[in-house]
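There are structures below to look over.
Every number in this text was worked out from the coordinates using simple rules, so none of it is lab data. Because the structure is a prediction, the values reported are computed rather than measured. Cβ atoms are built from the backbone, for glycine too; each structure is taken alone.
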Structure 1
Amino acid sequence: MPSLKIAPSLLSCDFANIQREVEAIEAAGADLLHVDVMDAHFVPNLTIGPPVVAAIKRVARKPLDCHLMMTDPQRYVADFAKAGAAIITIHVEANAPVSDTLDAIRKAGAKPGLVLNPETPIDAAAPYLNRIDMLLIMSVWPGFGGQKFMPQVLETVKAARKLAPDLDIEIDGGINAETARQAVAAGANVLVAGSYVFSGDYAARIASLR
């Protein structure tokens, strides 16, 4: 299994002081910076676009892991790659043609990934596992932070790890010291944590996840 990585979600940071937050979370031991992009269509919430990603990129030293919760991500992947996204993950449930969008992400210079919602079986991603750099499995419904971890998705994590022993498998939603252990035991190696990390001492919270 690939090495463990911690990817704090900037959705939970103080956006009025985002440079300070990025610098603090990197100093605390973050491996990636998870950026939640929501379009108010695929999910009810609306967050940030390429200009804010570009601003984050100017101060970030760690790779930006951009999770596009968008109905039509194909239209925007080049913009997010140009803004500085190192990894761009798209939902298999979105309207975009998966194969073409993955190709567009890689052509734009970013690493492509797929996202599965909690109810979506691993079969939906299986045809693409040899073409992506990351598989993100949602352990809450996408769109809002602070939700409770859904343990049933651990079966999807286990199935994914069996199919792709060397792939980065990310899990996002309700991750804390307890659920992180469960997720890693199931086969996840990239842990997204927002409210848990940003609601305490950043370094201590990241250390507890490790």
Structure 2
Amino acid sequence: MQVEVLLFDLGGVLVEWDGTSPLVEHSGGRIDRETARRFWLTSPWVGKQDLGLCTVEEFADGAIAELDLDFTREAFIAAYLSWVKGVFPGTHALLDRLKGRYRLATLTNNNAAHFERIARDLDLGQYFDPVFASHEIHLKKPDPEIYRHVTDALGVPPERIAFFDDNIECVLPARAIGWRAFHTVGLAQVEQALHSLGAL
């Protein structure tokens, strides 16, 4: 069945974001890369931040305490906001090729501070309609409920949705509901997946 909707995660897929290396560095070696990666999926404080249930100051205090990091609140917030580096080279050109041929949407675990920069400063907001951002819809990946919510909101059969995410934990529930879901890290892997779909 032909894909109608291309649904993109942002960080790690279209947007260069690294919240893993700084956690390893500032833990004094107590945290390895896999533990740092999973922090962003499983931490109660990340959950609150992604669901829009705490301020960035509360999140900073909680994350510093949870991980016992060598950060002041102010330094953590400054670093946290800087971890969004920019779009991967070629992202805008790729989306320009796809726009008009497919419905482009985004499903992202995000927060108000990062998402505003991504949508405005990185000029990605023009491409996606609708936007499913965790802090706005108060659901987050990989909760199965978010995939049901998005499917219903898009109003198309699950097999007509292609989804691209850099965390396998977020890809597996999408496959379970019937989406054509791809584990992609960086733009080159997104392009490979799009070629396999015949979208490029």
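Which structure, out of 1, 2, was distance in nm of label points 7 Å out along Cα→Cβ at positions 103 and 159 derived from, given a value of 2.8?
Working: 1: 2.8; 2: 1.8.
So the calculation was done on 1.
Work out the source of 0.20 here, i.e. which of 1, 2 gives that when FRET efficiency 1/(1 + (r/R0)^6) of positions 15 and 151 (r between Cβ atoms, R0 = 25 Å, to 0.05) is computed.
This figure was derived from 1.
Starting from the value 34: which structure in 1, 2 was percent of Cα pairs over 24 Å apart calculated from?
Corresponding structure: 1.
For which of the structures 1, 2 does the calculation of helix-only ellipticity at 222 nm (-39500 (n - 2.57) for each DSSP H run of 4 or more, over all residues; to 500) return -9000? Please list the in-between numbers first.
Numbers: 1: -9000; 2: -13000.
This figure was derived from 1.
Taking mean count of other Cβ atoms within 10 Å over residues 31-38 as the criterion, which structure among 1, 2 has the greatest value? Can you show the working numbers first?
Working: 1: 23.4; 2: 15.1.
Evaluating mean count of other Cβ atoms within 10 Å over residues 31-38 on every structure, the highest lands on 1.
Identify which of structures 1, 2 gives the largest calculated value of relative contact order in percent (Cα under 8 Å, 6 or more apart).
Going through 1, 2 one by one, relative contact order in percent (Cα under 8 Å, 6 or more apart) peaks for structure 2.
Given a value of 2.2 for distance in nm of label points 7 Å out along Cα→Cβ at positions 47 and 167, point me to the structure among 1, 2 it was derived from.
The correct label is 1.
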